[in-house]
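The following blocks contain the structures, represented as structure tokens.
Rule-based calculations on the coordinates, nothing more; no lab input. None of these values were measured; they are calculated from a predicted model. Cβ atoms are built from the backbone, for glycine too; each structure is taken alone.
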Structure I
Amino acid sequence: MLLKIFPENPNDKAIQKVVGILSQGGVVIYPTDTVYAMGCALMQHRAVERMALMKGQKPDKVQFALLCDSLSRMADFARPVPNPVFKLMKRNLPGPFAFVLEANNKVPKIFLSKKKTIAVRVPDNPIVRDIVSALGMPLVTTSLWDQEDGAKEYFTDPELIHERFGDRVDLVIDGGYGQTEPSTVVDCTGESPIILRQGLGVLE
């Protein structure tokens, strides 16, 4: 199913339709402020396993992230961070970043690494933030393509995405064309933040 949602003014009825699918364990493809991604509700472990199969990996090997609608929801799943790190995130979120933080015990072990860290995102895209807000919990999220994928431009067009993945997921959201650059990944678990991957976001 392909569902059109306008990012300038996401329709409440459409958002509730997406939430209903996610609440029942569905997997949805949606726009972010970078590339298109797929995700499921946080506590839907079978959906997490399903996404891992789509990526051709085991659940504990996929680089899943938590997609949140705000810094406060992000804080529910991470250990307290030093004040400079909090200020850094506050300056740059919502935005095209994934911040790697120390996870707390609310994060399901199914996708935690041995280091007990989790990447968290608050994208600058009203559609997906409205979905998380209405759902009441973060999404377990992963990009549709990997850095090594040479056909990343293919994943900017939601209609082409639907042609390729429509029979493997429960819903594809058409929120307009996506970006070709992924998010910038910043590791905040050490003494000072380290950029692990330079993507679309430039730290302020």
Structure II
Amino acid sequence: MPPRTVALVPLRAPGAGMTRLATALAPDARARLARAMLTDVVSALVAARVDEVRVAADGDRASDAAHEAGATVVLDPSGSHDLDAVLRAAASDLRGEHVLVVPADLPRLRADDVRAVLETPADVVVAPTAAGGTGGLLRRPVGRIPTAYGPDSARRHRELAERAGASLAIVDRDGFHHDVDTWTDLAALHEVELGEETARVLPQLLGRAAAVV
């Protein structure tokens, strides 16, 4: 029987994250956007037929959003703000499973993007973001390399795989390229195809944001 594939999605409390959007969007608007993007990410992962979608939630609000999106929830360790530590804790019960880490803020993600990563035969598959981050990280098994999130993480994950002697593949897909950190990222979304829920809420959010930037 082949190993299970678990998708792991870290999530801060909706409205608390995306702080670089704070001058353009109030906390309630950022919360709506975060929930919409999470819903679209979870939908893409489910449609790609991963065995489990697990959200690493940093509290009750994140947990509620994850449950609403249909994901399994694992609460972060109390007081933890280090993403790599959060991911280790969320996968602590996993051993031989394959684990795909995907951020919650990928509004263009589609099932085909996820399948492109899952169908790539390598121990470590990295799907970079446009800014050099890691939009998707697949490890076979989960302990093949540690995670190294932060600036330029795609390069660091490649280097970790090379040092470990793991087979490595890079998958470039539009759905993994576009995360949302800044007003420029948000404004650019009206020019591209989006997940259903993000497309539903975005026009109102852009209108509200344009009034204050």
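Quick notes on this one:
- Entry that produces 0.95 once FRET efficiency 1/(1 + (r/R0)^6) of positions 116 and 164 (r between Cβ atoms, R0 = 41 Å, to 0.05) is calculated, selected from I, II: II
- Looking across I, II, the calculation of Rg and Dmax of the Cα atoms in Å that yields 16.3, 55 traces back to II.
- Value 14.0, calculated as mean count of other Cβ atoms within 10 Å over residues 4-11, assigned to which of I, II: I
- Per distance in nm of label points 7 Å out along Cα→Cβ at positions 36 and 188, the highest-valued of structures I, II: I
- Origin of the derived value -12000 (helix-only ellipticity at 222 nm (-39500 (n - 2.57) for each DSSP H run of 4 or more, over all residues; to 500); candidates I, II): II
- Computed 2.4 for distance in nm of label points 7 Å out along Cα→Cβ at positions 108 and 156 - originating structure among I, II: II
- Answer label among I, II for the case where relative contact order in percent (Cα under 8 Å, 6 or more apart), calculated from the coordinates, equals 25: II
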